[in-house]
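Dropping the structures in below, format is structure tokens.
Coordinate-derived values only; no laboratory data. The structure displayed is predicted, hence computed values, not measured ones. Cβ atoms are built from the backbone, for glycine too; each structure is taken alone.
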Structure I
Amino acid sequence: MPLLSQPPADRHSLWEDALGLVVGTCMMALAVMFLTSSALITGQIAGLSLIVSYAADWSFGAVFFVLNLPFYILAVRQMGWRFTLRTFAAVGLLSLQTEFLPTVLRLEPIHPLVSAVLFGLLAGLGLIVLFRHGATLGGVGIVALWLQDTRGIPAGNVQLGFDLCVFVLALAIFDWLTVAVSLTGAVILNLMVTINHRRDRYVARS
């Protein structure tokens, strides 16, 4: 007879979750390098923060922090402390990796469309890994997982809907070609999440 303290067979161990966060954020950090190598933009709260910071001449970091606060409150109330702490850990790891990776890896200039496609593929895989280990990178990802778990709405569809709004706003600052190419990466990312991360297979809440 198994001990009551033994974790269910379908739950990841602490070691597996830690490894998942490292692998997922590494993939995201590399994806960001492809994005920035061609001066492209992204969606989610990061993209919205970039637009607001450009338009209002405010600090990107300050805008990103303030816009994320309501999402973390939602995470604690609806998803639990375990999910929220994992998300904080993932955000911290990604911040460190995006600072460190360019010091040891340099990308030669490549075609912007190739950059967008590689960003979408790597970022999509990275988010799937994080989602399956009960974490995200904050912002809209929290809402997307909550709606998938509680309403059955695919997380990728929620993220793509928000991204479309962000890219429409981006047209006020960036040229249409940059926005269109960047949107290609966002579509690939969110399609990967929609196809590969389903409510009947994975639940984010702990």
Structure II
Amino acid sequence: MNDKETIRCFVALELPPVLKQELTTLITELQQLDRNRKVRWVRPDGIHLTLKFLGEVAAPRLPEIISVTENALAPVQPFSLIAAKLGVFPRADAPRVIWVGLDGNLKALAAAQQAVEKSLVPLGFAPETRPFSPHLTLGRVPDIGAEEKRRLGQLLQTFSGKNSFGHYRFEEAVLMQSTLLPDGAIYTPLAHFKFEGAAP
């Protein structure tokens, strides 16, 4: 890395391989509903839970970002989450994003997300103004017209596949580099942040 290089990066939870496999199966099933191939489906190996998107960061700033984030996340206790329930944003009759929701120890997850947010404010990263809504994005719906979106939304509402995709334990977060390519992003871990907090 040179001093003028910028790195597009974010802090996230990486998904266990078994959960990625569950989501791979789910996306394959959902693609059967998308017969006109309108949805831009996410590659399962690129699905993650973003805690903080940093954007383009000057390479020389990475060591400080890593140090601050590591200190912020060290007190966090490992926690478990449940991947469950298919949903869409913003509403069922006009889907733009198709996702799987998360349940379980959402309080611990929110604490980890807030720890990252607060630790990076002094470095000039503005806090996210939107409420934290933990989910795993499966696909994005382009502007295909209101009637086509409504039809797709109805199909998703009647989807009869699995509604729960397992219970998973998370013991670390990662600083991830995102390299944008014509056929999708490539993700490269830059640093791992262990959750070292002890259970009360």
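For which of the structures I, II does the calculation of helix-only ellipticity at 222 nm (-39500 (n - 2.57) for each DSSP H run of 4 or more, over all residues; to 500) return -24000?
Checking each candidate, the match is I.
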Legend entry - Which of I, II yields 1.0 [distance in nm of label points 7 Å out along Cα→Cβ at positions 27 and 83, calculated]: II
Inset, instruction - Work out the source of -0.50, -1.34 here, i.e. which of I, II gives that when log10 I(q)/I(0) by the Debye sum over Cα atoms at q = 0.11, 0.18 Å⁻¹ is computed. - result: I
Legend entry - Given 1.00 for FRET efficiency 1/(1 + (r/R0)^6) of positions 163 and 179 (r between Cβ atoms, R0 = 41 Å, to 0.05), calculated: source structure among I, II: I
